[in-house]
Structure P
Amino acid sequence: MKFIKISAIVLASILLLSVLASCKSNNPGKIKKSSDTIGLYVSEGKLMHKGKEFRGVGVNFFAAYYDLFKNPLDDRYQDGFKTLKDYEIPFARINMGMYYPAELRRWQENSDFTYVMMDELVREATKNDIGLICSIFWNYYAFPDLAGEPISAIGDVNSKTWTLMRQYLTDIVTRFKDNPTIWAWEFGNEYNLAADIPVELSPYPELWAESERTARDDQDKLSSADVVAAMNEFAKIVRSIDPDRLITTGNADIRSFSWNLSNSGSLSQDSSENSREFFNYINPYSFDCTSIHIYKEDMRRVSPFDSIKGAIQLAMEESEKSGRVLFLGEFGYPDNADSFPDDPVEMFNLQMEAIEELNVPLSAVWRFEVLGDDLNFEINPARNQKRAYQLEAIRDLNRRLNAN
């Protein structure tokens with residue numbers, strides 16, 4: 001883990017001083033604020049932006065803020081936003097926070113530094129006309145570990161975990177609620193995949209070095225009920241501050257056995273009806289935007305939902321039934337023959353065709369970054385020219401969507 005140099009802290013302090021010196025939602029009904037100030041929103045079941053129906057494909061720029069938080073002297077995120085602008089990418093989904101509890105401790109000790117770095121990032125996105133979908137609680141165990149509580153405390157809105165989460169969420173939403181660069185608020189990343197899984201199939205993450213606890217125990221098992229309770233609390237808090245802007249769950253696609261696992265601990269295949277029921281359960285109606293992440297076919301699912309197109313179709317149908325919109329928050333296919341043996345170009349094209357044919361309102365490819373060693377998914381041409389065709393294809397699709 002990297003720690004910020006003394007010079008970085010001095011710079012951040014200067015920035016902070018200068019800034020301080022200068023300065024159930026199925027049918028939302030009438031928008032309470034100007035549509036020019038609230039990013040994305042839903043009206044009568046349609047995704048809207050600045051008073052017009054919107055469809056678009058963006059990118060996952062996961063570490064745009066995260067890298068800046070770790071090193072304020074590294075300005076490569078600025079080049080990243082410029083590249084996205086050059087390719088006419090309308091928005092980026094980002095981790096609006098930290099990942100590990102040790103990093104959250106730094107927020108706890110100096111929240112002003114955390115928020116000033118967010119100001120810097122949002123200003124740069126605004127300069128390049130890039131909207132931001134901000135995922136607030138990316139890592140499911142970070143806040144419980146910081147609070148010294150088991151992971152399941154996420155589901156207890158009266159826990160110390162939620163005292164910290166509530167403060168963090170309230171601070172961020174209040175700070176940016178009137179900024180049109182913020183397109184949407186997202187709860188977290190793929191919490192549904194962490195829920196209900198037996199520990200023998202998915203071991204608990206290690207406790208961090210400064211944990212008040214000595215070991216994980218059965219209370220660290222996260223349930224779908226915990227996740228839904230946390231999501232509903234998130235929606236309640238956001239809506240009390242920012243009543244209209246799009247909010248989404250950040251879920252991955254549901255598993256082929258999610259309903260059975262949640263209800264009986266079984267890994268047996270869900271029926272089509274059970275899959276639809278669980279999709280709506282894990283994407284609560286307090287959110288006006290559902291979420292899935294799709295990378296490849298899942299032949300364990302009931303046909304026709306075992307295909308990429310079929311899985312997206314199920315999510316689209318259930319979202320539309322409830323007057324909500326779907327965010328395909330992650331899609332893509334890596335250059336990694338061991339885990340992903342199909343041709344990456346063919347699979348990417350298949351995903352893009354499904355997005356266009358099924359009229360998915362909001363999608364984001366995984367991933368665009370300016371740092372890191374893993375290039376299997378990387379689409380930033382400055383780092384992996386081989387996969388730059390994906391940005392070109394997204395640009396062309398966005399042009400077609402905007403021409404209609």
Structure Q
Amino acid sequence: MEENQSMRNGVSVFVACYNQESYIADCLEGILMQETTFPVEILVHDDASEDGSADIIRFYEEKYPDRIKAIYQTENQYTLHNVKVTYTYLAPAATGKYIAICEGDDYWTNPHKLQMQYDALENHPECDMCACGTVTVIADTKEFVKDIKPAEEDCILTAEQVIRGGGGFLGTCSLFMRRGIYTDSLYEFQEILQIDYTRQIRGALRGGVVFLSKNMAAYRIQTEHSLTRRISKDPERMRVFRNKMIRMLECLDKETKGEYSAAIRERIAVEINASRPYIDILDDHKDAFYDRISKVDHPVFLWGNGMRGIACQQFFKREHLELDGVCDKNNRDIGETTEYGFLIVSTNQVLQEAGAIIAANRAICDDLQSKGVRADLINLEEFIPTAK
């Protein structure tokens with residue numbers, strides 16, 4: 001790749017960072033390792049990080065001044081001013097023909113990712129977006145959790161599939177798109193919610209999304225400053241978000257003149273169910289859950305402290321049931337108690353002592369099963385089915 005090539009045919013990579021000093025180097029290294037026949041510019045926005053993120057970004061910017069351009073805020077734009085930093089700061093600075101996304105706590109795993117996606121959109125002028133297979137990993141350990149892979153083979157995903165799939169249908173760090181997705185005027189439904197999901201829908205509307213099934217990106221979960229995690233732990237913010245999601249989908253239906261009504265109605269039904277408190281959904285399946293847990297041997301442990309895990313704790317406390325401990329893969333705060341009064345234990349203790357393990361979701365249950373865990377495994381997702 002010649003450094004003086006025009007960015008007119010190149011790719012602009014957007015990196016949004018906030019308090020990700022443990023991860024930002026992996027993110028930048030994954031972009032820098034890309035082997036391409038076209039120029040690549042890396043545009044980084046640090047939203048007034050309070051850790052060492054900005055120092056790490058500066059180190060890379062000084063080392064690769066022709067490839068990395070960074071914007072450093074002195075006060076947090078998203079939290080204090082509700083500024084959408086990609087649209088406000090990164091998109092106006094982009095000069096490439098295409099735009100790729102890799103948030104500061106995610107990373108790419110294949111040096112040919114950009115080239116393969118570039119070629120895919122060049123070969124499919126009817127499409128505006130390309131995505132690839134993504135692995136979900138635990139933030140600090142990079143331990144595999146699950147694939148984000150809506151198809152096993154390369155294909156074109158339809159707008160209906162993207163709408164039905166929700167925000168987790170595609171890995172954000174896998175997205176590659178024509179620059180107009182960011183630089184053209186927003187559609188009305190996007191004005192209601194400017195999130196990954198609405199961007200994926202926008203990218204699918206003209207001709208679908210080109211999907212490359214090969215895993216070439218990694219999405220970290222359980223990061224301390226994850227916006228998704230913060231919203232999920234705040235019931236009121238989650239309620240407001242779900243209501244906006246429904247309004248957005250209704251607007252999408254109107255804006256597309258009913259072309260995708262069936263898919264939109266299905267997604268709205270999922271969102272309505274997901275907006276209910278998880279403990280209420282568990283109560284819908286109370287008799288079946290009681291029947292299942294009554295047949296297990298103690299000690300009984302809960303594995304996972306997300307929204308389903310919290311609902312499970314609420315249920316056990318309200319019903320005065322015995323739960324011998326709670327754990328998750330982070331293994332933090334061992335020996336302390338949760339807000340519902342249950343002891344926090346290590347995963348090793350659970351594996352050694354459990355007569356039964358209530359897995360907070362299907363991925364945890366499948367992982368424990370694949371490792372040959374002998375304890376009786378209960379998949380909580382069977383009793384709290386919600387949006388995927």
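FYI, it's all coordinate maths here, none of it is from the lab. What you see is a predicted model, and the numbers here were worked out from it, not measured in a lab. Cβ atoms are built from the backbone, for glycine too; each structure is taken alone.
One of P, Q was used to calculate Rg/Rh (Cα atoms, Kirkwood Rh), giving 0.94; which? It must be structure P, since only it matches.
Upon calculation of mean count of other Cβ atoms within 10 Å over residues 147-154 from the atomic coordinates, which of the structures P, Q produces 14.4?
Numbers: P: 21.5; Q: 14.4.
Of the options listed, only Q reproduces it.
Thinking of P, Q, which structure, once helix-only ellipticity at 222 nm (-39500 (n - 2.57) for each DSSP H run of 4 or more, over all residues; to 500) is computed, gives back -13000? Write out the running numbers ahead of the final one.
Details: P: -13000; Q: -10500.
Of the structures listed, the value fits P.
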